[in-house]
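A short reminder: the numbers here are calculations on the coordinates, not readings from a lab. On a predicted model such as this, the values are computed, not experimentally measured, just so you know.
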Structure 1
Amino acid sequence: MTDLATRTLVTSGRDTRSLGAGERGARSRMLRLPLYLLLIVASVVSIIPFLWMVIASTHPSSELFGTPLPVLPGDALWENLARLEDSIGFSRVMLNSLVIAVIYTVFSSIVSIMCGYGLATYRFRGRGVLLALLLLTMMIPMQVLLVPLFQIMAGMGWIDTYQAVILPFLANAFGIFLMRQGFLDFPPSLIEAARIDGASELRTFYRIVLPVAKPQIAALVIYTFISQWNAFIWPLLMLNTEANYTVPVALNTMIGMSRVDYSGLMLGSLLATLPLLLLFLIFQKQFVAGLLGGAVKG
């Protein structure tokens with residue numbers, strides 16, 4: 001009789017604990033419900049402008065201000081595309097942006113990777129001061145640098161050239177800091193072991209360090225490409241010839257004093273967004289892993 005009572009009490013205790021765990025789980029889900037609803041609302045609000053861009057790019061400009069507003073795609077996509085090509089040579093400016101963004105991304109990433117590696121692994125006097133100065137440059141507004149940089153480019157005769165757009169900002173402070181934070185996770189003992197085995201600094205850097213830093217490098221490449229692809233103020237100052245315009249500068253020319261081709265602007269913005277969206281969708285895991293990996297070290 002005692003054993004039966006004991007088993008009953010044990011079973012009853014387990015049921016009570018299971019019921020308590022179930023209640024806590026239900027309570028936790030109820031508490032998370034407002035957060036889920038908030039995230040759903042934020043997602044819808046974020047998607048609406050992109051959906052409107054898609055819809056507006058398939059309608060004539062005259063229909064975008066009618067009543068009611070169009071809520072479904074129209075049949076003027078190819079007409080808008082032909083007009084966009086005739087007005088600004090959209091395929092040419094897309095190629096210009098691609099060439100500038102790729103060249104800038106390659107060389108800026110090399111500079112950021114090597115500088116970040118040096119700041120993370122080498123011990124030298126003044127390293128902390130150099131890092132502090134690097135971080136201070138991130139606080140300087142770009143508008144302050146426009147006049148002196150323009151004078152330098154004009155003095156070198158580089159106005160209306162690609163190198164004037166690319167070279168002044170190759171040393172990206174954020175990219176250097178991102179790679180420095182990523183390289184802090186690398187064990188110094190492996191570098192010392194490679195040096196003892198006779199490996200050169202370049203071989204150690206290329207064969208041992210770089211493969212481990214792939215997530216940070218992917219994040220750096222995506223960030224650098226997107227920032228250069230979307231750059232507007234500096235290319236607007238440097239590029240004077242329509243044949244050399246980038247996408248943001250060319251789209252800006254479609255905004256006139258008395259008439260604005262809204263359908264063309266929407267279509268051009270949509271086509272300019274698609275490469276960036278595709279790039280992020282392909283490398284989103286590496287991008288997130290690289291940013292998180294660089295954030296764990298101080």
Structure 2
Amino acid sequence: MSELLQRRQSLALRVRAGILHSPVYLILIVASVLSVLPFLWMVISSTHATKDLFVTPLPVLPGGELWNNLVRLQESINFSQVMLNSFVIAVIYTVFSAIISIMAGYGLAKFRFRGRGVLLAVVLVTMMIPMQVLLVPLFQMMAGAGWIDSYQAVILPFLANAFGIFLMRQSFLDFPDTLIEAARIDGANELRTFYRIVLPVARPQIAALIIYTFISQWNAFIWPLLMLNTQDKYTVPVALNTMIGLSRVDYSGLMLGSLLATLPLMILFLVFQKQFVSGLLGGAVKG
């Protein structure tokens with residue numbers, strides 16, 4: 001009898017908790033639907049002709065123009081080439097930027113030297129400078145080096161990422177100094193200690209850094225737009241921008257290109273979402 005009473009009380013508590021939290025659930029459901037609608041509309045519109053997107057009522061089901069839109073997209077901006085360009089630039093940038101961020105973050109976290117606090121403050125201050133302020137001096141530097149319309153002009157100026165350095169510094173602050181000292185006593189040099197002992201512990205933060213860096217470079221628009229003049233060298237955001245004309249916009253092709261450009265980022269995030277979330281949270285534990 002007492003067991004039955006406990007079950008009823010437990011059920012009543014769960015029902016009461018569900019009723020109390022129902023407004024929160026409703027808000028979350030509405031927010032989820034609103035966040036998915038733009039992507040759903042992008043998928044639907046990429047399968048229709050542009051003229052079909054301005055009829056009343058709007059199409060709510062996929063159409064049959066997907067292949068025609070894909071062929072037109074390839075012919076207009078050489079989409080396969082610009083996807084390859086974006087991938088190559090993003091991968092190269094991610095690799096070298098991650099190496100710089102990891103090593104700089106480790107140095108700021110574990111090495112004691114004069115001016116370390118000032119250097120860290122300078123790194124943090126650069127996060128507050130709007131990119132628009134840097135465009136003119138950076139453009140003059142790239143023009144002086146003769147790097148306009150080259151991939152190195154797109155990649156090199158932003159390799160030292162302040163956010164990445166700060167994220168890795170916060171991660172390495174949690175690593176016990178006693179383990180590093182023990183490795184040094186055992187005869188391991190700094191590089192071996194860093195590679196064999198420190199890096200394996202920081203894998204979630206490194207994964208988060210790589211994902212964040214790749215996504216930010218893949219979506220970069222203003223700087224590649226200024227640096228790249230040849231159409232065959234365009235990245236995806238720059239190439240898609242050329243589809244917006246003064247008198248006519250190919251909305252179907254633009255939507256299809258945006259959809260295809262978004263898919264690699266979605267796959268990347270879905271595969272590594274646990275590492276991304278745990279890495280960001282782990283880097284924010286200690287100040």
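Give the label, chosen from 1, 2, of the structure having the highest value of Cα Rg over 2.2 N^0.38 Å, for residues 78-221 alone.
Values: 1: 1.37; 2: 1.21.
Across 1, 2, Cα Rg over 2.2 N^0.38 Å, for residues 78-221 alone peaks for 1.
86, 73, 31 is what came out when Cα extents along the principal axes in Å was calculated for one structure; which of 1, 2 is it? Intermediate results must be reported in sequence, preceding the final value.
Numbers: 1: 98, 71, 32; 2: 86, 73, 31.
Corresponding structure: 2.
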